[in-house]
Structure P
Amino acid sequence: MQDLEFTIEKKVKIVSNDITDMDLCDRLIEKIKLNIDPTLSHKTNVPHMTAFERFNGDPDFHAFLKLIQPDIKKIWQRSFLIKDSWGVLMNKGDSTDCHSHQEASAFCGVLYLTKGGPGTSFPEIQQVINPVKGRFILFDAIMKHFVMPSDIDRRYSLAFNMIDVKDWDNTNTSITI
């Protein structure tokens, strides 16, 4: 038996754009405020968060996905399922460690619900996407990213992971957008 180790390079993409529906952002903030789960906060890489699947069936989150459909097609052309979608609150001094979401076989994303605070840093490509209310980013699940310590209170965002629907998968839980 032989152990083999390789480095494989992969072309990756980040798509960033802004939505203009600030009422949608405000509704999502209110849902995050009401659903922060103290038993999950700081147990993962996230300071204050909702349950991982909190927004999977949420009509406002689905409306957001419909709004950004042209941008999703820039990064992912096949069918996908929502794996996780959770709300995040970062207060002054909160941060996240560098990590990736390799369990999401399709793509990941973040919708910023407030303006200001530290951006999402992608160290491998030396890029930072700064939070502006209504701005979103979509990126390949293997991309490492982190958030520096927040210099403001109440930085809200909604993060999500999507998984690929395989041709042989007969589950019927996908969202049509």
Structure Q
Amino acid sequence: MLTARLGLTAALDARAAAKGPITIGLAGAGQMGTDMVVQIAQMPGVRLGAVAEVFPENALAAIAMTGRARGAVALADGGAGVDAAIEGGKIAVVEDSGALCDAGLIDAIIDATGNPNVGARLALGAIAAGKHIVMLNVEADITMGATSGRRRRRRGWPIPARRATNPPARWS
């Protein structure tokens, strides 16, 4: 028996049929980042395009947990390297999280680094590049939530739901 796809799943299916899957760039492959790699692998209409991780072996191990073979991954350098890997049907692993902002084929970035400095730079770089950013990095989010909110609003983007409970975001 098949279950009808509803809500977000139906929307992701429709978006994938019309424009292809949403390609995610993930920064960080620690505990939270690894969880995201596994979750993204199970989501229809979404694909993992790249993982930025200062210890590439962590990214490779996280990707392996999804059942992907080592041959499905390409070590890359810079945004152009990330784009080349994605065009080749592979998941890029890159050490510099800025490459996620520079890659033209990354649609959205998830920050799971837990490092406030890296997270703040990544969020501002993503917004400047016109990419949506999902902050799992509470340390960076509470530090620069107001700045991020103002920049999102200038682009006409919605402010995340956490705005109601996050004082820096409320002050934006």
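Please treat every number below as a calculation from the coordinates, not as lab data. Note that this is a predicted model, so its numbers are computed, not measured. Cβ atoms are built from the backbone, for glycine too; each structure is taken alone.
Summary of computed values
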| read-out | value |
| --- | --- |
| Origin of the value 3.3, where distance in nm of label points 7 Å out along Cα→Cβ at positions 20 and 140 was derived from one of P, Q | P |
| Ranking P, Q by distance in nm of label points 7 Å out along Cα→Cβ at positions 52 and 132, the structure that comes out highest | P |
| Label whose coordinates, when FRET efficiency 1/(1 + (r/R0)^6) of positions 92 and 108 (r between Cβ atoms, R0 = 25 Å, to 0.05) is calculated, return 0.95 (choices P, Q) | Q |
| For 13.9, 39 (Rg and Dmax of the Cα atoms in Å, for residues 28-99 alone, calculated) the corresponding structure among P, Q | P |
| Which entry (P, Q) yields the derived value 29 for relative contact order in percent (Cα under 8 Å, 6 or more apart) | P |
| Parent structure of the calculated result 1.4, given that distance in nm of label points 7 Å out along Cα→Cβ at positions 36 and 68 is the read-out and P, Q the choices | Q |
| For -14000 (helix-only ellipticity at 222 nm (-39500 (n - 2.57) for each DSSP H run of 4 or more, over all residues; to 500), calculated) the corresponding structure among P, Q | Q |
| Which entry (P, Q) yields the derived value 12.0 for mean projected area of the Cα convex hull in nm² | P |
